[in-house]
Structure P
Amino acid sequence: MTDVLDLIPPGAPLILRDGDRAVLAEQALEGLAPALAYRRTEAMHGRLPVADILSDADQRIDQLLHGEVFDVLHRHGDRAWGRARRDGVVGWISLNALAPGAPLAVRRVASVDAVLPLNALVGEVLPEGLSEADLCPVGEFETDPVAVAERLLGRPHALGARTSRETDCSGLVQQALLACGLPGPRRSDAQALLGRAVARAEARRGDLVVWLSSGAEDWTGHSALMLDAERIIHSTGARGGVVVELFAEVEARLTADGFATAVFRRV
């Protein structure tokens, strides 16, 4: 049976709650989910190189890259509450980080060392400090997610981050996938549903590896990419950043910490 929330566009539904009461919801949910009021979202976009998206508890849960669209449902003081359109994460963001509208992006950042992070979006006018060599046309993609991730070796690990400057585990996988024109969910549990399952014995370069958590934590698991049949590349707090490790060593460490045995997905 189809849930009514499956009928709305992808991404978490925008329902602003006061305790258990839904006080405001996006207009797309009218007739599908109860709320005291419904409102159209306002399309805005990131004007800074990167801006944090925060939970209700002010924990960083995602980031908005330059040029990415953020659909605003509610404003409170100097902050906006809504959904990042590219990966569907809902949260709070500083209004100072946003500009009106959703301009068409014609190029994306392909360099990992530019003034804007990898996969940031730009129009015809180049932001200051950005060169044509840093860019490629929207729709032109790389072919090897692992090669993208390898260019980020040594970048710091940071929870909630998803850029070429610093990143958490699922952020690294997401950015490598996006650079190759592949679906890039933000959370490990969603990444564990991409493509098709493969057995450990069949795992090869480019396959996704995900260790799912118990669900009691804020984060849904740990994500990596197979570098080859025996090694992975991932961003890990245990090693302080993006590193290459033996799969067997990471499997032993994570399962000892209560994560489920790894699953492998071929996108």
Structure Q
Amino acid sequence: MSRVRRLASEVRQTFPGSDLSLWAAGATFFGVIGIAPLALVSLWAVGALVGHHTVNSAMDAAIGGLPGGHGTPAALRTLTSVALSMSWVQALVVLFPASLYGEGLRRAFVQMSSAPDTLTGWRGRVGLLGVAAVAPFLVLAVLASASYVGPLYDAGGWSLVWGIVVAFHIVWLTVSTALVGVFGLIGPGRLAWRPLLIGAFGTGSILAGFLQGFLLFLAIPIPWSAPFGGLPIVGAVSALALWLYLLHIMVLCGFRVTVALDEVRRPSAES
């Protein structure tokens, strides 16, 4: 209990407070630039591993369980088609804007840590490349489960409930594994393995629930363009940016708790 109280005190006393919105907004800006390229290169790599037909079939199964509003099915099919049509040269080029996401995350993480940092932008980009190397296998795990989970979502009733349970655990494991890389490779300083795993999988459980809530958001039959005079592109970009912003607030809070857990643990480990 004393260690828990020390952790809570450490987080409360060192949390950046109102500046959290600023750092989350900055990470969101870089995310808008880098997440789509990261998804493209991940799908391209999955296609190279298991074949284009397998990827298209799995994506169709996943889309079958998603709400059809807001152009989501068309957007996912276009993303998959573009990714699978890229050459290896195009995939290498796409890695550059994807790496910018790592820079944005590291600049935000620096504000959440007392660890000294130099060459922040370049270290963040290199760290993102490490995460990108693992991302195709995580995407493959999600797509492999789509043929089972998608029909459960489409069936409704208790099948839908079971589908949500299964999907939550799959997303939790994949997102948490990605966060181990994000916190460990992109974050400044060197975190011990135990705090890193606890922080990443704890944050991943919250994000998994948040992403399940995003499906409910997609099912709301109100056009995203309504607040913007009916402009569909502006509405879609604004809605997705808002969700990314909220997601990055959770990621930054999870990283700060992970750093605090590591700092609380160090004195006892050293003694």
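List of remarks:
- Here relative contact order in percent (Cα under 8 Å, 6 or more apart) was derived from just one of the structures P, Q, and that gives 27; the source is Q.
- A value of -29000 for helix-only ellipticity at 222 nm (-39500 (n - 2.57) for each DSSP H run of 4 or more, over all residues; to 500), calculated from one of P, Q, originates in structure Q.
- For FRET efficiency 1/(1 + (r/R0)^6) of positions 121 and 209 (r between Cβ atoms, R0 = 30 Å, to 0.05) computed as 0.40, the structure of P, Q it came from: Q
We did not get these values from a lab; they are worked out from the coordinates using the rules stated. Note that the structure is a prediction, hence the values are computed from the model and not measured. Cβ atoms are built from the backbone, for glycine too; each structure is taken alone.
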